[in-house]
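All of the numbers you see were taken from the coordinates with simple rules; none came from a lab. It should be emphasised that the depicted structure is a prediction, and the values quoted were computed from it without experimental measurement. Cβ atoms are built from the backbone, for glycine too; each structure is taken alone.
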Structure 1
Amino acid sequence: MADRMPLPGSILGIACAAVLAACGGSQPPILRPNAMPQGRENTPNRARPFLYVANRGNNTITLYRGRREKPVRTISNGVDFGNFSYLLLDKAGELYSANYEANTITVYAKGSVNPERTISDGLNGPRALALDAGGNLYVANEGASTVSVYASGGSSPERTISDGVATPTSLAFDDSGNLYVGNASYPYSTVTVYAPGSGYILRTLTSNLDGPNTLLFDKEQNLYVLNWSGQDVVIFAAGSSNVKRIISRGIEGPTKMAFDRGGNLYVVNQPANTITIYGGPRMGYRGEITDGISNPYWLTFDAAGTLYVSNYGNNTIGIYAPGSGSESETISDGIDTPAAMTFGS
């Protein structure tokens with residue numbers, strides 16, 4: 001399937017190539033199959049030594065130091081993922097684990113395997129977590145169609161956002177502190193944008209959205225929306241409702257996307273057993289990774305640009321060195337239906 005341009009009424013970005021060029025560099029490398037581009041670090045995982053893995057199959061969180069295959073420690077107390085899981089670390093090293101099944105969020109102090117506190121008030125199907133610049137916790141409640149906001153260290157919501165929220169599955173903040181909420185409600189999927197620290201809707205994005213499940217910003221603050229149902233990625237101009245481009249080639253049942261350190265976009269395609277890569281001025285198709293991929297779900301990069309992929313199919317975390325699409329190492333000890341991953345201290 002070829003990349004497609006925006007539908008009529010959304011074509012306001014014909015001259016977008018110069019802006020999007022920054023996403024992948026002025027002259028990004030041409031990817032051969034099963035190869036990965038290199039470039040400047042563009043992930044939030046810089047200099048964080050531990051890999052955290054949420055294992056849905058046995059309700060544990062396993063931690064790995066560097067690339068050691070055996071877990072340094074295992075967290076099981078307070079873990080009850082159910083259908084979805086989400087892990088988040090704050091600046092102090094506290095770990096937040098969203099337990100979809102139990103309608104709780106367990107918070108663990110740095111280095112601890114026992115919950116420091118448990119949040120249950122205001123939760124109903126917690127699907128995604130995010131922290132604002134002040135350390136306030138935002139929770140997308142898929143079951144209640146709300147976003148609950150907790151002050152740093154709090155266990156009861158300081159406020160609840162419901163206006164414009166409908167089956168929320170993803171959260172993100174832009175550089176100005178505006179909150180973006182991806183709403184997967186069928187048949188009217190949207191992304192609602194809220195002013196910092198409030199429930200005031202600045203605008204609602206609707207063009208070409210169909211089941212958004214991941215939101216990302218590039219260096220120029222263009223918004224990337226991954227549509228699970230729509231099988232594509234929609235790119236919105238920074239601070240705007242205008243669609244700049246739609247990427248669809250090679251995307252099938254996408255579950256997660258991330259930028260590498262060079263600004264190239266990686267998309268996990270679960271049923272296709274591939275990781276597809278996009279880059280260049282128009283975020284064109286650059287290649288795919290298939291080696292070691294088995295029913296993939298999540299991906300992330302470490303500070304060195306090494307790629308980590310969680311595989312449901314063979315209960316592994318596949319590791320790919322920068323510049324290679326061949327699996328160089330595999331973590332399997334302690335892994336059972338690996339889902340969310342993150343890096344932290």
Structure 2
Amino acid sequence: MVVSYALLVAWALVVLFPLYWLATTSLKTPLDVNGGPFYIPFRDFQPTLESWRYIFVDLADDTFRPYLNTVVVGLTSTAITLLLGSMAAYGLVRMKYRVHIGAIASFVLALAGAVAVVAAGGPWQLALLGGFAFFLLLLQTVGRRFKRALGNDDIAFWMISQRMLPPVAVVIPIYIFFQQLALLDTWAALIIAYVASHLPIVVWLMRDYFQSVPLELEESAAIDGASRYRIFRSIVLPLAVPGLVATFLFVLVFAWNEYLIALFLTSANAQTLPLTVAAQNATRGPQWWYMSVLILIMIGPVIAMAIALERFIARGLLVGAVKG
């Protein structure tokens with residue numbers, strides 16, 4: 001028992017030391033940082049709030065706007081992703097889908113045609129209407145010849161396979177897409193991109209969690225006359241709160257720390273905090289006394305949220321761990 005506690009304490013110190021280093025570095029002068037290492041306040045160095053004053057007073061405009069952008073985009077995109085992803089995951093668990101290969105091929109060809117029209121300079125409204133008509137034509141002719149169909153597991157695997165693609169491989173098409181829509185450097189562009197990027201994660205995680213919800217409860221509610229929507233809202237979602245919370249925090253961390261997409265889609269108005277930290281480092285070199293303040297205010301809300309929701313996360317992380 002003593003050895004176990006000793007190992008746990010030692011590991012906790014290892015894990016928490018980077019946070020302690022950030023906190024102490026934010027209270028040092030450049031001379032203390034470059035002349036260190038100094039770790040103990042009031043003994044090794046005299047604490048000062050000069051770095052905090054510089055970030056929050058001298059650079060107030062350059063700090064608060066990216067911080068607000070990060071909060072709004074991160075929370076909004078995560079909430080939308082969780083809403084859409086949880087409904088899609090429930091549908092994959094409780095409903096049987098048979099999507100014919102012909103229908104999928106018809107949709108892909110119609111979509112490619114619509115994109116080609118827009119790329120050639122045509123109006124997107126005409127491309128959308130023409131693509132829809134082309135899809136119906138293909139579906140009624142060529143699409144019927146392909147009888148093989150994909151099931152729920154195939155759909156779920158296809159969705160999670162989208163996360164296997166490196167983001168750098170699609171960032172140029174994403175940039176062109178939002179450029180054509182005149183949405184560059186806006187919250188809407190980041191929210192749409194983050195929702196599309198993180199939706200497969202939510203579907204995959206919540207799909208496993210919904211499978212652990214007893215089917216008998218839903219069948220009993222259905223016998224009493226509850227609709228599918230009422231069952232999902234009043235029975236399934238309350239039982240899935242631990243999984244929802246764990247997934248929410250998991251996706252929020254991805255959105256909160258995302259760098260590549262934000263780098264391509266924003267310039268000034270919608271710039272997020274990770275870009276500000278990188279710009280601070282690139283323009284003035286690794287000034288750790290300022291960088292530590294930015295990093296602390298960046299990770300602080302996520303850590304506080306994780307601590308507040310710890311009792312839900314501990315249960316939600318066990319999604320799918322016990323089956324059979």
Structure 3
Amino acid sequence: MHRFTIIDNYSISKIKQIAQAIQRDIEKGILAKNQSLPSINAFSKEYKVARDTIEKAYNLLKEQGLVGSRKGKGYFVIGKADTQIKVLLIFNKLSSYKKMVYDAIVETLGKKAKVDLQIHYYNPKTLREIVDNNLGKYHYYVVMPHFYLNANKQECKDILLRIPEKELIILDKAFAGLGRNTTSIHQDFEHDIYSALNGAGKLLRKYTTIDLLLDETDHHPQELKTGVKKYCLENDKFFNISSRSSLNFLQKKTVYIVTSEDDLALVVKQARLTKMELGKDIGIISFNESVLKELLDITVVTTNFKEMGVSAANCILKGETRKIVNPFYLIQRGSL
């Protein structure tokens with residue numbers, strides 16, 4: 001049985017918290033048939049919970065047919081419940097790229113799991129409500145920890161720590177300070193963009209400036225700034241950060257890195273209005289691949305969203321704890 005957290009002053013009683021944690025371990029096969037459960041005394045000492053509370057939790061599991069007991073031998077597992085793995089996905093927003101991740105998870109898990117989806121919209125308070133309303137109801141919680149730029153990091157961390165570490169899977173963006181048994185499948189935003197720009201070194205020689213379009217309302221990872229700035233310092237390029245509202249005109253010999261579809265449309269439109277040729281007068285690098293960008297001949301830097309979802313699903317199916325940096329690559333096209 002893996003260690004879990006018992007939360008004081010929580011809407012679910014300690015009896016049910018204990019019973020649900022043991023039930024999830026049985027359903028996931030962590031506790032095998034005929035395996036003994038910790039004695040009431042040992043459990044009480046480890047978790048600092050009253051003996052009466054533990055006994056009631058064990059008896060609740062007996063009523064559910066998951067646990068049995070023998071005089072002098074204590075409590076033991078009767079068998080694994082015939083149930084699907086229950087997975088709750090908690091994404092920061094809906095988008096075509098998030099849909100790729102969702103579809104890959106659902107397809108890879110297949111009939112072995114039931115998958116639900118909720119959205120926290122970058123808001124820690126919304127995430128807390130989702131977590132508090134669903135703790136103990138799922139075997140795994142897959143969370144994308146993208147939050148408002150001014151969100152309190154400690155508050156966000158405290159919310160994530162409410163989820164037992166072996167049941168938590170962090171997706172898309174790494175989050176420091178969680179348990180070592182927490183799985184993480186993420187992008188390394190700073191290293192990825194820095195490496196991608198180095199990979200396009202020859203194409204970037206004709207440009208003097210790199211302008212990173214980061215609109216605060218889009219809540220993009222701030223590590224992108226560090227990666228681009230590092231590249232510019234090492235390669236004698238001017239580095240600039242613009243927002244959608246401040247980009248009134250385009251500068252020649254500048255590469256624009258756009259992080260949203262709206263920013264891409266804005267730059268392409270202004271280039272056409274001012275008769276600037278992409279790949280010659282200005283350059284464009286867009287985040288995340290799509291068929292439209294391929295048709296428009298736009299250079300992209302992108303992670304493999306499908307592989308991210310497949311990796312998460314495989315960790316669930318195999319019961320593995322892993323730290324995976326998701327593949328990231330540059331697709332060179334005419335806009336650079």
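When distance in nm of label points 7 Å out along Cα→Cβ at positions 123 and 163 is computed across structures 1, 2, 3, the figure 2.8 traces back to 1. With mean projected area of the Cα convex hull in nm², for residues 139-242 alone computed per structure, which member of 1, 2, 3 shows the largest figure? Sorting by mean projected area of the Cα convex hull in nm², for residues 139-242 alone in descending order puts 2 first. I have 28 for relative contact order in percent (Cα under 8 Å, 6 or more apart), calculated from one of the structures 1, 2, 3. Which structure is it? It traces back to 2. For the read-out volume of the Cα convex hull per residue in Å³, a value of 115 was computed from one structure; give its label from 1, 2, 3. Computing volume of the Cα convex hull per residue in Å³ on every structure in 1, 2, 3 gives 115 only for 1. Across the set 1, 2, 3, FRET efficiency 1/(1 + (r/R0)^6) of positions 115 and 251 (r between Cβ atoms, R0 = 41 Å, to 0.05) reaches its highest value in structure 2. One of 1, 2, 3 was used to compute helix-only ellipticity at 222 nm (-39500 (n - 2.57) for each DSSP H run of 4 or more, over all residues; to 500), and the answer was -22500. Which one was it? Structure of origin is 2.
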